[in-house]
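Below, each structure is written out as structure tokens.
Any read-out appearing in this document is the output of simple, stated calculations on the displayed coordinates, not a laboratory observation. Please read these numbers as outputs of a predicted model, since none were measured by experiment. Cβ atoms are built from the backbone, for glycine too; each structure is taken alone.
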Structure P
Amino acid sequence: MKNFLSFREQALLDKPAKIDIVHSCDDFFVINKPNCLQLDNSDQQNGKNILAALRGKNPEAFYKSIHPLDFNISGCGIIATNSKASELLRNAYGSEALLFSFTMLCKNTEHIESEIVCELPLAKHFSKPRAVISRRTGKKARTKFRLIQQIGDFSIYEASCHYLRYHQLRIHGANCNLRLLGEDIYDDIPVPKLSYFKKIHSEKKPSAPLFHTQCIHLGRITLNPSIYGDEVTLEARPPKSFETMLKIIRKFS
């Protein structure tokens, strides 16, 4: 298999698209999903998705996503290439044998905790593209947030969980007072512009935000040894714009 997937214009975007493959084996491959693209049809966004585009390219092949990944989140997406592997991996996911590890960029609060666990039950809103906390209809959800580094006005957190609910990290983070950069539903935390760091304020040339959605990246998935006999670690680098923002934060903070 090539180390990328390519799609013609209109298959996913108005222009041709290329998505990196970061791991492949006989049973599955792992893509580095860009943010603002759908992995499959499990999200509440309307429009095209990667799984459908793959099937459109090769209708005879088997493709099945193993876990959901929100539209705005980049990172690892596991796609099974045969029915036996799909059943094995989806059962493992349902049994919480996969560990998902995300990187989140947050604005500092007055009181910063090094470790937070949130177990608020979540449900999808019946008509809006958002999640709600509901002890009556919500399903169990658990997220562990761990402070990795503080840089000036910002903090880098690792968020980990074994099962992914819709908008789980965003709504759990907001309820734990983690001010996620780019959050616009459960909080209002804009992504900083370059002028924020350089202290430049020009009405003639306003700078653009350094990132255009919530600053979350699924950088690692760990498969429990119970699945294949050995622990398997799958990793994907953040988008270039995400890495650029980190460099600017480190340089000017």
Structure Q
Amino acid sequence: MEQFNALAPHYDELMQVVPYDDWAEFVMTLFTFAEHTPRRVLDCACGTGNVTFEMARRGLETVGVDLSAEMIQAAQAKLPNADAVTSGDNAPPLPRFVQADLSDFDLGETFDSATCLYDSLNYILDAEKLQAAFGRIGAHIEPGGVFVFDMNSEYALMEDLFTQRNYDANKKLHYDWQAHFDRDSRICTVEMRFERTTAAGATETFFETHRERAYSRRDIEAMLTQTGWELLREFDAYTLNPPHARSERWYFVARRR
């Protein structure tokens, strides 16, 4: 895999500024808009498990799935030191992590809730596969269960927001990203160059190429409807406001019919 392979061991270092606890609280708030109390959560495209652990800390039973074996390895490595749950007879078990392709997976169990965060679904470049992913996630959710997910907006991918660099002298991991959006395919390609200072003081360099596809909100709603979901609400990211023309990320709340 070009994506989340070489980056996996350094992903948490790259994302250390992300307030995962606030993300989890925002997701819990969105569940309340559906008048839904989650108990068992399927965290789709879980990465290194940061949100999975945050949901577990809130007393939920969680299972994380991700396509990248390296990211799943990084998540599982956290389990021996996890403070995800409190002690006691009613405490949920530690999270479980499974490598799985969202467009074609079967865990043989169901959940009452699902999440998929940080534009992970944009990485599915084929519209039929994205619709299949909504269907396979839905097959794991009980009727009436709720799915909270986000996606990068068309605006975010078209407006070159992912051409970025960070050479902060206080950071060990530096990066230089160059993005290009193809209007015909609606795919944003980001060529990523990373440099990391090792413990021995040497410089390690590695590269990844990430691709995300822009989908419209109408596209997403149609796919959800076709796969047995009812779209309940849409939000501008990290607010309770509706999406607008310059929204960089959308959040969706859907219920399993």
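Taking mean projected area of the Cα convex hull in nm², for residues 81-152 alone for each of P, Q, which is largest?
On the way: P: 8.0; Q: 6.5.
For this comparison of mean projected area of the Cα convex hull in nm², for residues 81-152 alone, the top structure is P.
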Discussion item. Quick check: 1.6 is what I get for distance in nm of label points 7 Å out along Cα→Cβ at positions 177 and 193, calculated from one of P, Q. Which structure matches?
Written reply: Q
